[in-house]
Every structure is written in C-alpha cells, then in structure tokens.
1. Ranked by distance in nm of label points 7 Å out along Cα→Cβ at positions 14 and 118, which of 1, 2 sits at the highest value?
2. To test your reading of the models, identify which of 1, 2 gives 0.9 for distance in nm of label points 7 Å out along Cα→Cβ at positions 78 and 110 when calculated.
3. Taking distance in nm of label points 7 Å out along Cα→Cβ at positions 30 and 126 as the quantity of interest, name the structure among 1, 2 where it is greatest.
4. Looking just at relative contact order in percent (Cα under 8 Å, 6 or more apart), which of the labels 1, 2 belongs to the structure with the highest value?
5. Between structures 1, 2, where is Rg/Rh (Cα atoms, Kirkwood Rh) highest?
6. Compare distance in nm of label points 7 Å out along Cα→Cβ at positions 46 and 70 across structures 1, 2 and report the one with the greatest value.
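Any read-out appearing in this document is the output of simple, stated calculations on the displayed coordinates, not a laboratory observation. Everything numeric in this text was worked out from a predicted model, so none of it was measured. Cβ atoms are built from the backbone, for glycine too; each structure is taken alone.
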Structure 1
Amino acid sequence: MASIVFVNERKTLDALPGTNLRELALQAGIPLYRTFQRIAHINLKIGPLNIFSASDVVEIDGKGVSNRSDEEAKALEGRLLAKYKMTPNLRIASQVTITGDVSVRTLVARELDKKLTKERLGYLAVVTGFTILILFMFALVGLDLVKKM
C-alpha cells in the first residue's frame with residue numbers, strides 16, 4: 001500500500017499501486033477544482049482517445065507516481081492562448097498513477113509566462129487581421145458581382 005498525504009487538507013490516504021490520483025481524491029472528498037473549473041472540466045478516455053483538461057493541477061513531492069507524458073506537459077504549459085511556467089512537481093491529477101508514497105498539494109496557483117503569452121497573442125492578432133482582410137476582399141468581390149447583375 002502506498003501512502004498519499006494531501007498537505008492542504010491534512011489527510012493521509014492509503015492506495016494500491018496503479019490507483020488514479022484524481023479518482024482517489026474525489027472518492028475521499030478532496031477538492032481538486034476551483035468553482036468554475038468544476039463545470040468546465042473534461043476527462044474522457046475512449047479507447048486510444050484521451051481528452052483531458054488541465055484544471056486539476058496538483059503539486060506532487062515524491063517519486064511514487066507515473067512519469068509525465070508529452071500530452072500532459074503540453075496541457076500544463078497551456079494549449080490555447082495562455083502559457084504557464086512549468087515546474088517538475090506540477091502534474092494533472094487525472095493523468096497520475098500512484099506507484100509509491102507521495103505528498104500532494106491541491107488547488108495550486110500557477111504562474112503565467114507573460115513573454116510566451118504575448119507571443120501567442122501577437123500571432124493570433126496577425127492571423128485574425130489577415131482573416132479579416134481576406135473576408136473584406138471577398139465581400140468587395142461579391143458586392144461587385146451583385147452590382148454587375
């Protein structure tokens with residue numbers, strides 16, 4: 001049996017190796033989500049398809065967990081506009097399998113990487129501007145065709 005210590009909640013749980021951290025925490029009544037994240041959280045596993053959100057981020061101290069996958073690392077960094085700073089201890093609870101003793105901090109505050117977020121927003125602004133320009137050109141051509149009819 002592995003011992004999992006939830007630091008913020010001051011609870012210690014025993015789990016068999018191979019147990020999913022998210023399932024263990026939710027069964028024990030330990031909150032993993034902030035208010036809005038409870039509603040927007042997605043965790044689907046259908047065959048080889050694995051869709052998950054990064055709303056259940058925890059900080060884990062100890063070596064008793066599975067390794068971080070590339071998909072999990074990308075989700076922790078931020079998939080959409082915001083980019084977050086990564087530390088080796090940050091994990092997504094739904095992607096963690098218990099293999100030994102660990103301590104877990106829930107509801108972790110993540111630090112925004114301002115430089116990379118600005119780069120993403122700049123790229124989005126360029127793409128949006130180009131799209132608006134193309135749509136405007138199509139509208140002009142369409143109006144010109146309508147006028148000639």
Structure 2
Amino acid sequence: MKEEINRRIVIALFKAWEGGTKQHVMDGYELYLSEDCIYENSGLPSMTKEETMKFFFSDPSSDEGIVKLKVDIHEMDAVGDLVWTERTDHHYDKDGNDVLTPKICGVFKLKGGKIVRWSDYFDPRPMLELFEAAGQAEAAE
C-alpha cells in the first residue's frame with residue numbers, strides 16, 4: 001500500500017510537468033517536494049528544492065527555453081520509502097519542439113507524502129550545453 005502511494009506521488013510530479021508552462025513545473029515542485037528536499041543529479045552539485053527551482057526555472061512567467069516536460073516511464077518499482085524509475089524526459093519549448101530528451105534512472109525517497117531526496121543519473125552535458133547556449137543568447141540581447 002505504501003509503495004503504491006509513493007509511486008502515485010512520483011507519477012503526479014511528472015504529470016504536473018505536462019501543463020505547458022514553467023509555472024506548472026514549479027507548481028509540481030511545490031506540491032510534491034518537501035521544503036528540505038535535496039536534488040542530486042550526476043554531474044551537478046546537490047541542490048535544495050529552492051536552488052533546483054531557480055536553476056531550472058529562474059523566471060516561471062517566461063515562455064523562453066523549456067516550458068513543458070513529458071515523462072515516458074519505462075520501468076518503475078518501489079520498496080518502502082524508495083521509488084525507482086527508468087524513464088525518458090522530453091523537454092519542450094513554447095513551439096512544441098523537443099529540445100532535450102535524456103534517458104534517466106532516478107531514485108526518489110519519500111516521507112510523509114513528500115519527496116525528500118531525488119537523485120537522477122544521466123549524462124548532464126546536453127542539458128548544461130542547452131542552458132549555456134540560452135544564457136549566451138540572453139547576454140547578447
């Protein structure tokens with residue numbers, strides 16, 4: 001029972017991302033991540049919930065960059081407070097272009113109905129290159 005609830009919470013986080021705006025993604029973070037949640041991503045320093053939100057979506061009202069995500073879950077399992085996913089995350093811009101599509105293995109630790117630790121394992125170089133290019137374009141304006 002606990003495992004099924006935890007799986008549903010992780011799926012609800014992913015579904016929140018599909019809304020089509022950065023604010024939908026931010027709302028998903030607010031709803032499903034604990035205030036003290038730690039996000040760990042291979043190749044990046046560990047971040048708090050607030051740092052994660054600022055890193056990925058510094059201006060939630062902007063329609064520039066990634067505005068929507070869709071997650072294809074290939075495998076998912078849960079034991080106790082842990083949920084594992086093998087998935088593909090599709091990152092879309094405002095025009096519906098899939099600008100980044102990493103395959104990810106993720107581990108979520110839940111407590112009291114909230115995600116307290118989120119660890120994703122994938123090659124972050126394409127994501128960092130995308131953010132770097134966006135930052136350079138912004139600086140040029």
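1. 1
2. 1
3. Greatest value across 1, 2: structure 1.
4. Structure 1 gives the largest value of relative contact order in percent (Cα under 8 Å, 6 or more apart) among 1, 2.
5. 1
6. Going through 1, 2 one by one, distance in nm of label points 7 Å out along Cα→Cβ at positions 46 and 70 is largest in 2.
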